[in-house]
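We did not get these values from a lab; they are worked out from the coordinates using the rules stated. Nothing here was measured: the structure is a model prediction, and the numbers come from that model. Cβ atoms are built from the backbone, for glycine too; each structure is taken alone.
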Structure I
Amino acid sequence: MTTLFVTHRDCRLHDMGEHHPECPARLAAIEDQLIASGLMNHLQQEDAPVATAEQLERVHDAGYLDAIEAAAPSEGWVHLDPDTAMNSHTLSAALHAAGAGVLAVDRVMAGAAENAFCSVRPPGHHALRGRAMGFCVINNIAVAAAHALEQHGLERVAIVDFDVHHGNGTEGIFTGDDRVLMVSTFQHPFYPYSGTEGRSARMVNIPLAAYSGGKAFRAAVEQHWLPALEAFGPQMLFVSAGFDAHREDDLAMLQLVEADYAWVTEQLMAVARKHAQGRIVAMLEGGYSLSALGRSVAVHLKALAGL
């Protein structure tokens, strides 16, 4: 089983200032853990390209893309929202982060890899069609899913989001698109204070109370996600892989551990084998405790690679 690992050096240069939790060290922590564990030797590695305007405009307004390009500073920082800033490398990082998902889709659809993980930043699932939000500039998972639909002609894709925060941007982009099923869990009430209204058969959002652990998470997956995925029969799975629901992550209050991430990955792989020829593209979202992040990504990748 071939698992593709996609990243780009510019994703480490995006920096929103000292003490910001969404920091360059996140990617270093992941790669350090993969190297130390020997997992990196089992992964096929590629550098991410830049996403094209056509690929981005499937999910973002052209005016918004022009605005972030115009806002990009040559030095210092420019804030797009109170939590989201650009430095001189952010635009390149964001374009490569989105391009990573596009490349992953192309490789998986071609059969060059069975699945893929994109170790990129800035993350994306809060980014709306026309606005940056919550550390996110471009909605990477939405760009990837739209590419699978439009470029590769898939008729049904599923987006799975287990970040501790609701993926409001992804939901907003695909609400009303019957080709897309989104299933998610998230702490509630919690930022961005969404996800519990307007639920439908295509938006299966399961809020979890603060301090919920693996038992509640696994029940949500078994009782809600898996039946919805089975009924939908996705031809490809996309994973917004945020690891900030880990009990060591100080930015939230869920209590997941590595075993929960390994378990949910295995459940998703079973769905993908049955309905999607094993095709999964996962993209990094949150996860701010560096040690927990590295360990969690490692077990996620170990499961994807069948090791």
Structure II
Amino acid sequence: MKLRDAAIAALALAAVPGAAAQDYPARTVRLIAPTGPGGATDTLARMVAQKLSERWHRGVIVDNRVGATGNIGAEITARSAPDGYTLVVGGAAHAINMTLYRNVSYDLGRDLAAVARLAGYPSVIVVHPSLPVASVKELIALARARPGQLNFGSPAPGSPNRLAMVQFMIMAGVKMTDVPYKGGSGQMVIDLVAGQVQLASMGLPPSIAYIESGRLRALAVTSLKRASLLPHLPTVSETGLPGFDVTTWFGVFAPAALPKPLVAKLNGEINALLELPDVKERLARLGAEPMPQAPEDFARYVREEIVRWGKIVKAAGATAD
């Protein structure tokens, strides 16, 4: 369905918005996970689908639509009827994609409605034990003393972990050498543990075993708040770069013309499930923090993230097409 057709459909729905919201959902809802099974996006999508199915006594199915770093699933949703029966789990990667891809057929801030923010995953800056630093301040001092000599591993051109290191260099006023890896972070982690690269930004759960065994040294987490999985580890913002914040966030989006009563209903339902003790426990085990927001606040946050990441992507010279 074209975006114009979706807007026409929305006008029909808008004639009886209250009734549409009251009767929703009357059939199965499709929640698109724009990545393959097993990752953070898919895990969150399946958790939301399960809990909404239990609340509504209606089926919510997860539909994995892989491709173009999440763009395929987002495009499908943007072109779907704005009736609440096609939703997508999007996030920081989609905000990054708005600048990373020169040719993308949807606009995250214009063609998709920000329905509900779900959760955020901080990362952690880790170094090989041979690097003589134990804090962010010491890393900055060493990088300034050895411009371009320190190297960091990065898993993909537009990955939040690579861009975290670009933002680090910008804010610290230092230059380090980027060592890019293709096909995910597996080989990067192997080389990091072996000392072939000296540091990196890594997701929290995958890094824990290496940190606890002493094979990697953790300097700081990248979010503004300390992480529950490493509560004694300071943030980058606390220890050298005030205001530094790289959080891989996720939320639920719908076609832009979804009537506001339906947006409000979905937001309330999703925010309620984020308060459930078992959901909080599951998120905590993943190193994630629930981040409920009102739709207008989430929409504002998304627009700010598009602008913020756009500056970092341009500074990195990253491109995906």
Taking distance in nm of label points 7 Å out along Cα→Cβ at positions 27 and 43 from the coordinates of each of I, II, which one would give 3.4? II
Note: mean count of other Cβ atoms within 10 Å over residues 115-122 at 25.9, derived from one of structures I, II, originates from structure II
State the single structure among I, II that was used to calculate helix-only ellipticity at 222 nm (-39500 (n - 2.57) for each DSSP H run of 4 or more, over all residues; to 500), giving -11000. I
Value 17.3, 50 of Rg and Dmax of the Cα atoms in Å was derived from the coordinates of, among I, II, structure I
Answer label among I, II for the case where FRET efficiency 1/(1 + (r/R0)^6) of positions 51 and 275 (r between Cβ atoms, R0 = 25 Å, to 0.05), calculated from the coordinates, equals 1.00: II
For which of the structures I, II does the calculation of distance in nm of label points 7 Å out along Cα→Cβ at positions 131 and 163 return 2.1? II
Using relative contact order in percent (Cα under 8 Å, 6 or more apart) as the calculated read-out, with 21 as its value, let me know the right label among I, II. I
Comparing I, II, where is mean projected area of the Cα convex hull in nm², for residues 123-218 alone highest? I
Given 0.7 for distance in nm of label points 7 Å out along Cα→Cβ at positions 91 and 203, calculated: source structure among I, II: II
Given a value of 0.40 for FRET efficiency 1/(1 + (r/R0)^6) of positions 35 and 235 (r between Cβ atoms, R0 = 25 Å, to 0.05), calculated from one of I, II, which structure does it belong to? II
